[in-house]
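Each in structure tokens, the structures are laid out below.
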Structure P
Amino acid sequence: MCQCQVLDICFDWAGHRLATSSSDCSARVYDVRTNCQEIAIMKGHREEVSKVCFSPAGGCLLTASADRSARVWNAATGNCIQVLSGHQGEIFSCAYSYAGDAIISGSKDNTCRIWR
């Protein structure tokens with residue numbers, strides 16, 4: 001049995017799906033309308049996933065991890081679309097711009113990075 005901790009949770013803009021990030025190095029997407037049936041599992045980070053958020057349009061999921069990377073995932077399939085690396089410390093926060101055309105990540109290395 002998994003003894004992992006849920007570290008973050010968020011809804012998509014429509015309130016139909018929720019995503020979780022976890023200490024087991026994964027993120028998951030669930031369909032709220034079907035009694036929280038699991039839709040996708042995002043695996044690829046090497047350390048805990050501390051933050052998760054949907055893109056404004058809802059098609060992508062953004063994760064931040066202690067492995068010093070952020071990742072963009074297809075929210076329906078769980079496939080990794082892009083790895084954002086460059087921070088020297090754990091990434092503990094991330095967000096999409098309102099337009100969805102930029103991502104910001106915040107790290108324990110005392111920097112924020114804007115990704116376009």
Structure Q
Amino acid sequence: MHELSLCHAIAGVVKSHTAGRQVDVVRVQVGALRQVVPESLEFCWTLVRSHEDMPEAELELELVPAEVRCGQCGHRGGLESRWAVCCSRCRSGEVEVLRGNEFLVTSLDVT
């Protein structure tokens with residue numbers, strides 16, 4: 001379960017920007033291609049936040065769908081499956097991932 005180590009990394013980022021203030025909300029973008037189980041991440045956050053002295057900090061996830069641009073036909077769109085990264089129009093594997101790899105703390109609410 002790598003979600004636990006991801007939560008520790010999130011907590012490290014948060015603590016480096018909050019200077020001891022109370023953290024109310026942590027917002028994180030998670031791309032569909034990141035192989036993160038949102039429910040596991042949320043559960044692990046409940047364990048980590050208390051250990052990191054942020055017992056009230058809520059985790060808000062923004063799930064980012066995958067989007068690719070095809071090098072063969074030029075089509076830009078989503079994926080039919082996160083396990084097959086190919087063009088949904090021509091089935092070419094020559095694609096550039098435009099979105100879906102995100103894992104980013106985007107904002108914090110502190111008091």
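Read-outs throughout are calculated quantities, based only on the coordinates presented, and are distinct from any laboratory measurement. Keep in mind the model is a prediction, meaning the values are calculated, not measured. Cβ atoms are built from the backbone, for glycine too; each structure is taken alone.
Of note:
- Origin of the derived value 17 (relative contact order in percent (Cα under 8 Å, 6 or more apart); candidates P, Q): P
- Which entry (P, Q) yields the derived value 0.8 for distance in nm of label points 7 Å out along Cα→Cβ at positions 20 and 52: P
- Structure with the greatest value (metric FRET efficiency 1/(1 + (r/R0)^6) of positions 60 and 92 (r between Cβ atoms, R0 = 25 Å, to 0.05), set P, Q): P
- Structure from which -9000 was derived, helix-only ellipticity at 222 nm (-39500 (n - 2.57) for each DSSP H run of 4 or more, over all residues; to 500), options P, Q: Q
- Answer label among P, Q for the case where log10 I(q)/I(0) by the Debye sum over Cα atoms at q = 0.16, 0.17 Å⁻¹, calculated from the coordinates, equals -0.72, -0.77: Q
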